[in-house]
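Structures incoming, each one as structure tokens.
Values in this text are rule-based calculations from the coordinates and carry no lab data. It should be emphasised that the depicted structure is a prediction, and the values quoted were computed from it without experimental measurement. Cβ atoms are built from the backbone, for glycine too; each structure is taken alone.
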Structure 1
Amino acid sequence: MSATNTKHRVLVFTTPTCSWCTRVKAYLRENRVQFREIDVSRDQKAADNLVRKTGQMGVPVVEIDGRPIVGFDKQRIDALLGLRAR
């Protein structure tokens, strides 16, 4: 397991029923990445902003230092966080 020394601003946009959201959060926790979760089913303003930023209505969306990743794209997450591939 590797952890990054550099602090990154990580937001995870989720809904309670999204299984991929659960997986991405578990992956971040396994790699000791701190993140803030935003439930877009309860926060309409966040949902609207997410659609504006990404053009997507689906979750999960992981935003790392302002760069959105739609879906659970392990390679992009690892690259932006400086994690070594498993």
Structure 2
Amino acid sequence: MPDAHWQIRLTGRITGERLEPRFMDSPLQLEAFQVADLYIGYALKGGLRLFFDLRNVTNQRYFEVAGFNARGRNFMTGLSYSF
């Protein structure tokens, strides 16, 4: 890192194949998936922090719950303040 003002974080989630129970039916097998997220923040003066948060970096298509799509690649950017 260039200096102590920066915060860079790369996180990931790995989920294997799993069975989702269904009412009055046999369980449904959901596929495995991997998701990576990237967060970059810079501390400004007086408790302010400028940040950029990129989710699902690889734009992986996956289902956490059958029938409900998870978000594709998306990001947030902003300014946060800590007391």
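Observations
- With P(r) over Cα pairs in 5 Å bins from 0, in percent, for residues 21-68 alone derived as 5, 15, 16, 14, 11, 10, 10, 8, 5, 4, 2, 1, matching label from 1, 2: 2
- When relative contact order in percent (Cα under 8 Å, 6 or more apart) is calculated for each of the structures 1, 2, the largest result comes from 1.
- Here Rg and Dmax of the Cα atoms in Å was derived from just one of the structures 1, 2, and that gives 18.0, 58; the source is 2.
- Computing mean count of other Cβ atoms within 10 Å over residues 13-20 across structures 1, 2 gives 14.9 for structure 1.
- helix-only ellipticity at 222 nm (-39500 (n - 2.57) for each DSSP H run of 4 or more, over all residues; to 500) from the coordinates reads -10500; which among 1, 2: 1
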